[in-house]
Structure 1
């Protein structure tokens with residue numbers, strides 16, 4: 001439920017298009033909907049401005065399809081992260097227009113156009129191996145109505161590649177910088193721009209990378225002001241935060 005849906009429901013009751021008992025049923029389900037294996041937070045968009053997003057990891061294909069099947073009755077765009085091709089096949093049976101991004105591991109369903117801010121978000125990756133996390137961030141920002149510019153494979157091992165894109169990066173309202181290994185790229189970008197930098201450590205790297213821990217600690221101890229850090233491989237969190245900043 002969002003403000004637009006609530007206004008429409010109340011208008012329909014006033015105009016006699018929906019009877020009181022039917023409206024009461026909808027209002028009863030406004031907060032949550034119990035599916036047995038999940039409790040849908042119908043009121044989240046009214047509270048936070050963004051609808052609930054489905055985290056697919058650990059769920060079965062039937063559960064993901066069941067949650068999406070319920071959410072299809074709403075007017076919101078739908079995003080599921082950390083999904084598999086098998087989950088997508090199940091969702092396609094009930095929603096052929098669903099879009100699967102195998103790199104980002106996302107399913108997105110575009111149900112309504114959102115006002116797009118004049119500014120954009122830049123998603124920057126240190127290496128090609130960081131693309132799955134970067135794409136998750138980009139898809140998240142896009143489903144919430146943001147323009148995203150991708151800058152790929154400009155890490156510190158060949159820093160001259162970054163300078164070739166620096167004019168575009170400086171125009172962004174907020175930069176998401178995704179890096180594994182030692183996680184140095186966000187500090188470099190943070191020292192070159194006057195906009196917020198959201199650093200995303202990835203689990204890409206050899207043994208002493210400790211599954212992304214070295215990149216995380218490097219980003220947390222960055223000397224570049226205006227840089228914040230999300231969790232390891234958390235492209236969704238970065239894309240969500242960047243969307244909130246871009247839409248202020």
Structure 2
């Protein structure tokens with residue numbers, strides 16, 4: 001069933017409950033991309049409560065047991081959801097994608113405007129595929145990744161080398177380099193995803209980075225996310241506001 005953004009009602013298949021003023025989903029199932037396309041039960045469990053709400057999102061399969069878990073913290077007053085950890089015991093099942101889809105559901109249902117995370121360098125292309133954009137500061141690792149772009153050996157991506165070289169040599173302030181560097185890094189990653197195999201994508205960068213997904217971008221690209229909800233058999237959809 002499709003629901004409207006800002007919906008506050010339960011709907012068939014997945015139910016919403018209110019805990020400590022935060023909406024979370026009752027247990028539901030999603031379909032993994034393993035060879036059997038098996039179902040995994042998703043449980044969102046409260047961990048502890050301080051000035052925000054901490055939750056574990058667990059994935060379990062009847063035969064495999066616990067297959068993945070994620071720790072998130074919701075900060076309604078500060079208007080963001082932070083992804084602390086993402087751990088999966090099985091690769092290429094699509095469980096990481098399912099985690100992000102659930103994060104998006106939580107963001108929209110709680111009227112939160114952004115999801116933040118700190119990505120390892122090897123996971124940057126994965127998060128980028130799901131719409132996240134780098135937000136690192138120039139002097140906190142961004143310049144190192146721009147240096148990596150400058151030295152890339154891929155003929156199809158060589159145009160980015162010159163852009164990176166110019167940015168590294170420019171006499172701009174750090175805030176200006178931060179804006180331009182994150183944009184360059186994002187565009188470079190998007191094009192790299194189109195042409196490079198997974199193992200090479202994992203070595204695209206050499207420094208971890210902060211990343212962010214905004215609700216306005218999710219709404220703008222709702223068709224993309226709705227296709228993913230359908231692909232993983234999650235009974236959720238995003239309509240226009």
(message) Out of 1, 2, which has the highest value for percent of Cα pairs over 16 Å apart, for residues 69-172 alone?
(response) 2
(request) Give the label, chosen from 1, 2, of the structure having the highest value of Cα Rg over 2.2 N^0.38 Å. (result) 1
(request) Determine which structure produced the value 0.70 for FRET efficiency 1/(1 + (r/R0)^6) of positions 85 and 221 (r between Cβ atoms, R0 = 30 Å, to 0.05), calculated from the coordinates; the candidates are 1, 2. (result) 2
(request) For mean count of other Cβ atoms within 10 Å over residues 53-60, find whichever of 1, 2 sits highest and give me its label. (result) 2
(message) Among 1, 2, considering only mean count of other Cβ atoms within 10 Å over residues 93-100, which has the greatest calculated value?
(response) 2
(request) Using relative contact order in percent (Cα under 8 Å, 6 or more apart), single out the structure from 1, 2 with the greatest value. (result) 2
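Since every read-out is calculated from the coordinates, none of them should be taken as a lab result. What you see is a predicted model; the values in this text were computed from it and never measured. Cβ atoms are built from the backbone, for glycine too; each structure is taken alone.
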